[in-house]
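Asker: Heads up, there are several structures right after this.
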Structure P
Amino acid sequence: MITTALSELKDHLSSYVKKSVKQEIVITVHGRHVGVLKGFANEDEYLEYRLLNDPRFQEMIERSRDEGRKSKVTKLEDLR
């Protein structure tokens, strides 16, 4: 992980974007952590990030877990 001031990031943005593919860049303002720059090596990494951070997807996962805990699911072996 790299930590850099916002002013430094602005001055060398393209360099930091390239570095962010391999490691996250923590951005600071007056020494306070204010953001993170995260790069993606390919489209799949981007799509995975979007999916895992989509509140609608998280709601679907939580509903599925609740149904599983309440035994409201069909077991695979019961489908045969």
Structure Q
Amino acid sequence: MTSVLLTVPEISCAHCAQSIVKALSPEAGVTHVSVDVDHQQVRLDFDPSTISLDRVREIMEEEEYPVTEVAEVAQA
């Protein structure tokens, strides 16, 4: 399992957050999606053997929320 923080400057409201969760949650390999509107970030937990980060970026682009930065979240 991999956890990342995606920086998405286009996030500006709760509707944006809902759209992102709705787009990513049904994807095979995605186990958790949460959106922080204030910090314009998406936390994504996923299985990289099932869905690639490139595919995640593609989905975000399709929804018109391009990802500008990706940071891995350290696992405890």
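Read the figures in this text as sums done on the coordinates, not as results from a lab. It should be emphasised that the depicted structure is a prediction, and the values quoted were computed from it without experimental measurement. Cβ atoms are built from the backbone, for glycine too; each structure is taken alone.
Asker: For structures P, Q, which has the highest computed value of distance in nm of label points 7 Å out along Cα→Cβ at positions 6 and 54? Spell out each step's value before the answer.
Answerer: Details: P: 3.1; Q: 1.6.
Going through P, Q one by one, distance in nm of label points 7 Å out along Cα→Cβ at positions 6 and 54 is largest in P.
Asker: One of P, Q was used to compute helix-only ellipticity at 222 nm (-39500 (n - 2.57) for each DSSP H run of 4 or more, over all residues; to 500), and the answer was -8000. Which one was it? Spell out each step's value before the answer.
Answerer: Numbers: P: -13500; Q: -8000.
Derived from the structure labelled Q.
Asker: From P, Q, which structure was P(r) over Cα pairs in 10 Å bins from 0, in percent = 16, 28, 23, 16, 11, 6, 0 calculated on? Write down the numbers at each step before the final one.
Answerer: Details: P: 16, 28, 23, 16, 11, 6, 0; Q: 20, 61, 18, 0.
Considering all the candidates, the number was obtained from P.
Asker: I've got another one for you. For mean count of other Cβ atoms within 10 Å over residues 14-21, find whichever of P, Q sits highest and give me its label.
Answerer: On the way: P: 12.9; Q: 15.4.
Result for mean count of other Cβ atoms within 10 Å over residues 14-21 over P, Q: largest is Q.
Asker: I would also like to ask the following. Once relative contact order in percent (Cα under 8 Å, 6 or more apart) is calculated for all of P, Q, which comes out largest? Could you put the intermediate results ahead of the total?
Answerer: Working: P: 21; Q: 45.
Largest calculated value belongs to Q.
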